[in-house]
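Below: a set of structures, written as structure tokens.
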Structure 1
Amino acid sequence: MSYDVVIAGGSVAGLFCAREVAKAGHSVLVIEEDFEVGTPEHCGGLVSASGLGDLGIIPSTKTIDSQIQKAQLCAPSGTMLDINAKKQNVIVINRRELDKQIAHQAQKNGAEIRVKTSLKETKQNQAVTSAGTFDYKILVDARGVSSIIQKDRTGTLQSAQYEIYADWIQKGLVEVYFDSEKYPGFFSWVIPAANGIGKVGVAGRGINAIQTMEKFLESRGKHSTIRKVFAPIWVNGPIDEFVAGNTVIVGDAAGQSKPTTAGGIYSCGVGGVLAGKAISSYLESKNTNDLKSYQKSWSQKFGKEFEKQLFARKMLERLDNTTIDKIFSAITPEMISDISNNDDFDFHTTAIVKMLGLKGSLKIAQTIFGGEIRKLLN
């Protein structure tokens, strides 16, 4: 069989790409190696309602788990900072349902979707899959982190995320724990779906994710685990080239997740939308500049923010616990108020800088980072 576009990977970026290509009247096949769209669910599920709106998604009642009211940040010493998150309109979504909602949009526009079908190899504009060989004009790689780490493992961190039943999980409250010894280069988190139900995760450079997770859960108290997911996360930012010949790379496979948190529903989703539009233009014009406009458009939207996030990551990885505690103690109520009033969850480097106390505590920052902080503050 022959298609204008074959998309390998049926997650957010691949499905949005399929929707846009099909909407323009071109034939598109999405192949997903797992037995179900939306599974396995690696994502924490945090996204802004406005971000989903930009992507053309009005979440169904099945898609939304809860609304976040507050974020609680914890330093190694136990110092807590409470951030009011109401203004950011952040929701916790059920990724299984969100992916299915996007898949339905893609199908309604004419896309064909096949699960339990994996890409084996490509040759001469043919995708050799576990379900047969398909001809294509454009191949889209949307296979996620598994695709990118085949080329570069330096940007990955080990992570574990469990679905948990526990009385200590509070609806509306996200918890983040910083500890450079337990979670080097990252943190642990609790994201609630409802009272007593949520996702608990840990990530860090070179950690044993299972042992680290078990120690964290032991410290929190009684709980029941109903699901375990282990997967590397990518924190090195976008790859150099999103387009190689007639192969287009989107989402996590293109490094479009945030370097600070590895969250990527919005940034990867936008990548899929922009890629789909560029591919559609190319199929009509046969002008390769139309295809390459995808990377230019994505970079115009996210490039500067991601550069700052990469720099923030570089600095965070140099912090020891003593320094993290000092920064937490230097954050003033005015800074907390300023962060709480920031209403842009999807472009958050400014909030990160404030959270670290860099603008309000330049003496500490300059001692740690010297002149490097100017790149973040400008």
Structure 2
Amino acid sequence: MADVLIAGGGVIGLSTAWELAQQGVSVVVLEQGRLGQEASWAGAGMLPPGNLEFAASGEPSLRALSCRHWPDWAERLHTTTGIDNGFRNSGRLGLFRDGESESELSFWQGEHIVADHLSQAELRNVEAEVGAGFSEAVRVPEFCQVRNPRHLKALVAACRIAGVDFREETAVTGWDMEQGRVVAARTSSGSVHAGQFVVATGAWSKPLLEAAGCLVPIEPVRGQIALLKTRPGLFEHVLEVGSRYLVPRSDGRIVVGSTEERVGFTKNNTTQGVQGLLEFAIEVVPALADAELERCWAGLRPGIRSGLPVIGRIPQTENLFVAAGHFRSGLQNSPGTGILMRELILGQSTSIDPGPFSVTSRVDSNSTIAVE
């Protein structure tokens, strides 16, 4: 019997498993499909900076904790597995039209993160291929990126080396409980016993939490992405316009994303969605009109109305935890989430205040817990 059973083999479940296994905890991960092949794989791997010293609680603190550990994680994963996850500092430009940059500049500077304003002439000097429709930019030089598939491959390999027991094609469907304590996870192939349990099933977390009396309105939000291939070095920075982006890889690939569509568990690409992404890419970098469209895909992000993931123990239970609802920030905040989950499960001092992420911080007056 494992010490900890984790339902979900995406980046959150894998990061939690790796953190626990490195401290000698026996871990089993049950994944309904293939490890790391859902939203974790589908993302663009953008890693915004953070500053723990000046981060307020909640999202800034989780982002800052993750940012602090990304370089170390990348190095240790490479040393342990021989897999380079593509972590690098590429910088980022937020592109704007007609004097819209002030609030974003204030956001970064409010956290004492290096950011500077670029005029149109300065923008052209930094990235000559950016379209003429953008009059200014906010540059964040400490912005990094990672290649999602490579990072997930490295995490799986590191977890195996650390002794994690993986069981793919094994969906958790419910819980066997005795007096407020989970004793086993129910699966199609029988019950699996453990000492403690974690729900990290992303967009599929809602029914598992409801089975424990916890109503968390996590819903799938489809994101479509296109991958272009062009000459390496066409541009260097991550380019963002609102919620859409271009992420340049060192080999000339460009990740273009992303849509936000509430269409249930439908995970296909659509002509309208892909067309919008391609038009956006050409608007931002006109030279991409000649790029090869290599492939398209879609993922289902775990959306939650509060904007913050739910991380912590389910109050009606002694030993059931949740780490879900990260929406667009699952991969970027996975090191911090894995660390915080390890600390909570093992009763250790926490690196950041877990209060804003807890279920109890968002309990209503009903007897059944509802996270808003």
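Of structures 1, 2, the largest value of distance in nm of label points 7 Å out along Cα→Cβ at positions 2 and 330 belongs to 1. Here distance in nm of label points 7 Å out along Cα→Cβ at positions 42 and 274 is compared for structures 1, 2. The highest value is that of 1. In this comparison of 1, 2, the computed figure 0.15 for FRET efficiency 1/(1 + (r/R0)^6) of positions 10 and 338 (r between Cβ atoms, R0 = 30 Å, to 0.05) is attributed to 1. When distance in nm of label points 7 Å out along Cα→Cβ at positions 74 and 154 is calculated, the result is 3.4; to which of the structures 1, 2 does this value belong? Considering all the candidates, the number was obtained from 1.
Taking helix-only ellipticity at 222 nm (-39500 (n - 2.57) for each DSSP H run of 4 or more, over all residues; to 500) from the coordinates of each of 1, 2, which one would give -11000? Computing helix-only ellipticity at 222 nm (-39500 (n - 2.57) for each DSSP H run of 4 or more, over all residues; to 500) on every structure in 1, 2 gives -11000 only for 1. Given a computed value of 23 for relative contact order in percent (Cα under 8 Å, 6 or more apart), which structure among 1, 2 does it belong to? Structure 2 accounts for this read-out.
Computed from the coordinates by the stated procedures, all read-outs in this text should not be read as laboratory data. Source: prediction; values computed, not measured. Cβ atoms are built from the backbone, for glycine too; each structure is taken alone.
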